[in-house]
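Listed below are the structures to be examined.
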Structure I
């Protein structure tokens, strides 16, 4: 599912306005357009255009790999990793990483406000993933 462009493109509800995904050799590159939080709109307009690159390598029944996200028009980025593993009858996807916004004087404040926003986008991805897998 995570490397299937159709899954990522199914995220065009809720926070995600538009999505284009391309499979790579070991992962996916996703271009997302999401509703910008109020605090970012003076820099980005009503929409944040972000690019996510993620790849995974299998280790036993777990897949793990690096991921990164950049945002057009903002000196903002997310770098980290994701792990996909079995979880009972389902799948667990865990993310860890660092969100950085490099704007003098206000970058730290924007990071603090952007982190919950980023988590809400990830949460909508989780809900879409559960629905995607339930459809079989």
Structure II
């Protein structure tokens, strides 16, 4: 009888202790990985930078050419901003879905023993009625 208590205590301690800590660590690293995958920090800090750092120089150009270069540089910045905003929006969507999955998985992990016990109980209850 005493061995059973030690086993039950060690399983419960592992389930709600070590395994839960490891799960939080894993899912935390997963969310950090998503942030790194989409380069969210880089997209935020370089939001108004030109796309692919594509800037043309104004040196030794006529007034008309300088105006054309200005328009191309502004266009390059606009394209960069639009693509980075799209990337950040996609990241936000994936992050929210991922965070929701993480919360659901951890709640399922916490309540899984109770769910299994309830299913076994109701299964025997249904069998006894038949």
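When distance in nm of label points 7 Å out along Cα→Cβ at positions 11 and 43 is calculated, the result is 2.0; to which of the structures I, II does this value belong?
Only structure I yields this read-out.
Given structures I, II, which gives the highest value for volume of the Cα convex hull per residue in Å³? Please list the in-between numbers first.
Values: I: 104; II: 116.
The structure with the largest value is II.
Which structure, out of I, II, was distance in nm of label points 7 Å out along Cα→Cβ at positions 51 and 75 derived from, given a value of 1.0?
II
Which one of I, II has helix-only ellipticity at 222 nm (-39500 (n - 2.57) for each DSSP H run of 4 or more, over all residues; to 500), as calculated from the coordinates, equal to -9000?
It traces back to I.
If we compute distance in nm of label points 7 Å out along Cα→Cβ at positions 67 and 83 for structures I, II, which one ends up with the highest value?
For this comparison of distance in nm of label points 7 Å out along Cα→Cβ at positions 67 and 83, the top structure is II.
Thinking of I, II, which structure, once relative contact order in percent (Cα under 8 Å, 6 or more apart) is computed, gives back 16?
I
Values quoted throughout were computed directly from the atomic coordinates according to the rules given, and no laboratory measurement underlies them. Bear in mind that the values here come from a model prediction, so they are computed numbers and not experimental data. Cβ atoms are built from the backbone, for glycine too; each structure is taken alone.
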